[in-house]
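Chemist: What follows is a group of structures, each given as structure tokens.
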Structure I
Amino acid sequence: MKSTTRVGMLFKRQALRVLAVLAASTLVSCSGYDNSALGVAVVGKPGEVFADDGVLVQSSTAEGLVAFDDAGRVIPALADRWIVTDDGQSYIFRLRDGNWADGSPITADSARRALNAALKGLAERPLALDLAGIDEIRAMTGRVIEVRLNRPMPYLLQLLAQPELGLYRKGKGTGPMEATRAGDVLTLGAIDPARLGMPPIENWAERTRQIRLRALSGAAAVGAFNDGSADLVLGGRIQDFLLTRSVGILRGTIQLDPVVGLFGLQVMNDRGFLAEPGNREALALAIDREGLMAPFGVGGWVPTTRIVTPSLDGDLGVVGERWVEQTLDERRAIAAARVRAWHGAPVAGGGQPPGTLRVSLRLWLPEGGGSTVLFNRLSADLGAIGIGLERAKEAKEADLALVDEVARYPRGAWYLNRLSCHAGTGLCSQEADERVAEAATAATPAERAALLVEAERVMTGANVFIPFGTPIRWSLVRGSVDGFAANPWGWHPLMPLAWLPK
């Protein structure tokens, strides 16, 4: 067996958490601390941000076996250490001393049941496909549980740290924070370890501060940052990015996360013009990806025509960018010819009668000034080949819908699972899903990688998704804020923010 944690790193990580028994050594003096609440604004609707299954609140109030720190690294949570067998098919976790929120002891059997319940709750989500390699959860002696796999899962810890894998006992999580809501403000406070049966930490109240969380529109969140009522804004996406330019934000306060993931248009149906893969490809051919994002001025943004972000772990390098030998004008000429061919087709063949001015498609984008810019750019791109766009109010009413999601782990399987027929969010490819399923039972990593490459090729040929490039995730951070770090997952837990600066 080999350990997945190093002693030095474990010490550093545990020092950032409620569970750190050595935290008392970093106490600030009673005369020098300021534990006034930290104001945090999250871009979103209160009903979504404050919901029990909202990822930010869920990750703060119900930790899993492991968690993320502010830099996006996996750290101990209910499990204080773990080992992985040499074949990569067994993860053995030793649970920490302490109790569940109801006062009952944390045992291997209670943790096993809680983890199985969390996995069962994912049945209808794409994340269930990412975790399909889990074969069995076994309770071993005392506070030790084993997660057995039917194949190696190099990013299992990354997945177990997801908010959806928070563990509950009788409907309650074990923190590290607890939340109370008063109107439009959700207040989160760090739970004293002594309440959970762990060693007490002297002067606990002087070590931590509360987080006052508000869910606001993009404009309101930026306004709150500028008027000083919020020290941190989280959850920024492309639709609100332009707001950061015009409101006097100080240099160095805009933080961009170096994320990867899906950012593009999902084809929602195969009706009319969208019935043929070649016609769907015409849309992808016409889009000027660099021009699409030019108004935002995001340095380092990388466009792509691939579904899977290039150069990820396990990428064999055999799937390249599309149409590299053709200019944009040449691509648009091909696309326009397909529109004209369909435009003049007999009605019985699925086309429109001669004389109709253009093909018209409905596009869903989230509300926001950035979305208006995207819509106008896409309208110009598709208008160049004879396709008109109109805005749809809801994704389910649209022909095309924006997908803007950060990858949960850096492997091609995440992308393919997110766009699978199981996800049920739009047009999909059964054949690609079959290749992904075969990959899950592949005998070797090389065979698995080859099958995932084939799945990407099949899905690309089906033209059910039109990639633009990498997603945009931004935050506003005042210089006095500790416990925040830009990271590859765009994930910013609240507990590190609750620790008072040294």
Structure II
Amino acid sequence: MKKLSRSIIRTNAYPERILQFGEGNFLRAFADWMIQEMNNKVDFDSGVVVVQPIAHGLTKILSNQDGLYTLYLNGIKNGKAISEHQIIDCIQRAIDPYENYSDYLEIAANPDLRFVISNTTEAGIAYHKDDLLDDTPQNSYPGKLTALLYRRFQVFKGASDKGLIILPCELIDRNGDNLKKLILQYTKDWKLGEEFVKWINEDNIFCNTLVDRIVPGYPKDKIDVITRELGYEDNLVVEGEQFHLWVIEAPKEVKQEFPSEKCGLNVIFTDDMEPYRTRKVRILNGAHTSLVPVGYLYGIEKVRESVENPVVGTFLKNIIFDEICPTLDLPKEELIQFSNEVLDRFRNPYLEHALMSISLNSISKYKTRVLPSVLEYIKRKRSLPKYLLFSLAALIEFYKGDRNGEPIELADDHEIIDFFKTQWQKVDGSKESINRLVHSVLSNQNFWGKDLTKIEGLQNEVIQNLDSILKIGIKRAVLNINHLDPGQINNIQVYED
């Protein structure tokens, strides 16, 4: 069978306008797909040069396939489960700077170059004090980019129209600001001069971004079936979900140069990305974290099963629409649309997301993803969010480490696991012992950053919920919190076995 290359597939050639640090699954299923869409639909006419940011990577495989690969997008689209695939041809070449550093630096002299995109993992935007301008290459991504920008500054004699638009995709807060800060640090370390500093500050645009798409990556388990379906060998097949979101905090001119809106991509340009970051953390991540203890104790293993379950699914929707959305400041229509998209993602039949895989470090996740919604709800509504606090009670039960006699493999710091083990050993079934347990958990400022027992009514609410879970079982307790009568639920066992 033939291998994927430009000799067997008719493809396009584009001017090299985009430099991309990272050749991994995420960028190929996210940014490169968007570039492909803009090339196909609005004549963006932009090719990508991929740079391998670490010593070992995929540039050789990518070069052997002439920059081509097949992308499968699987998920809910317009209310239907869709799996579709296409060949991505926007990558023109790939460079390993550890073997061809001169080729890397030559990119700086390309007058067409306009964008830099990166995904070098959260650890990629980091300072390495031993990096030097003369290194071939520098160890860090910011060091490599500083060297390239300085070469560009020299080649074009500091021309203002030769600055670049830089779009980091690393999953750290204020990624653009942090990258720029490190570049200016290297500029100082390497004594590159005030004119270069001025050029960096005035003629280059560092954008803070938020990216969102689940990318399972290379479909190893079904690649034989895929190869027969495609009719060619592709060593870089990548799978992603249908949903995508790129929030870019940037000046208006960036939006004009990056025509994502014209081809219907879910790219949001804004002068303040924090509401969108908060939306994602509170709704998507917060819903995941709130769901885990309730769904798992209920007897469910997967996220999709949880959403499709009439009792747990109702509970999850109540959390999202009744208690999380009202704490956010974006327009209601946007919040409802995003929430429905989140539920579609949770229902994706092509992704089997285990609840236990989300349960890692659930205490700290509740603190950062859920507790802000609890506190904001109380502030705005002057009442307690009953579903979010029911989830907190279920979380305390979850950390007991037992589901109907089956051990739960808790994944958290040993100190946290040992704390719950000690506290649960003191519970003898009496109301007083449950009260002490809940008080010990909620007053633990190492968990929450504050003493939650000081919030009026919160401790009693959690105690009542935990008492209900212990006495009548999680299934009946969730049913009660949803205000559903057993007769409303068809073909479902609501009592504990």
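Here, each number is a calculation from the coordinates, and none is a lab measurement. Nothing here was measured: the structure is a model prediction, and the numbers come from that model. Cβ atoms are built from the backbone, for glycine too; each structure is taken alone.
Chemist: Could you figure out which one of I, II the value 17.5 for mean count of other Cβ atoms within 10 Å over residues 79-86 was computed from?
Modeler: Derived from I, not from the others.
Chemist: Also, quick follow-up: Matching task: 29, 19, 12 is the computed value of semi-axes √(5λ) of the Cα gyration tensor in Å, for residues 103-206 alone. Pick the structure from I, II.
Modeler: Answer for the origin of the read-out: I.
Chemist: In addition: Tell me which structure, out of I, II, gives 4.7 once distance in nm of label points 7 Å out along Cα→Cβ at positions 39 and 271 is calculated.
Modeler: Answer for the origin of the read-out: I.
Chemist: While we're looking at this one, here's another question. Tell me which structure, out of I, II, gives -12500 once helix-only ellipticity at 222 nm (-39500 (n - 2.57) for each DSSP H run of 4 or more, over all residues; to 500) is calculated.
Modeler: II
Chemist: With relative contact order in percent (Cα under 8 Å, 6 or more apart) computed per structure, which member of I, II shows the largest figure?
Modeler: I
Chemist: Let me ask another. Hey, semi-axes √(5λ) of the Cα gyration tensor in Å, for residues 167-310 alone derived from one of I, II reads 42, 23, 15; which structure?
Modeler: The structure behind it is I.
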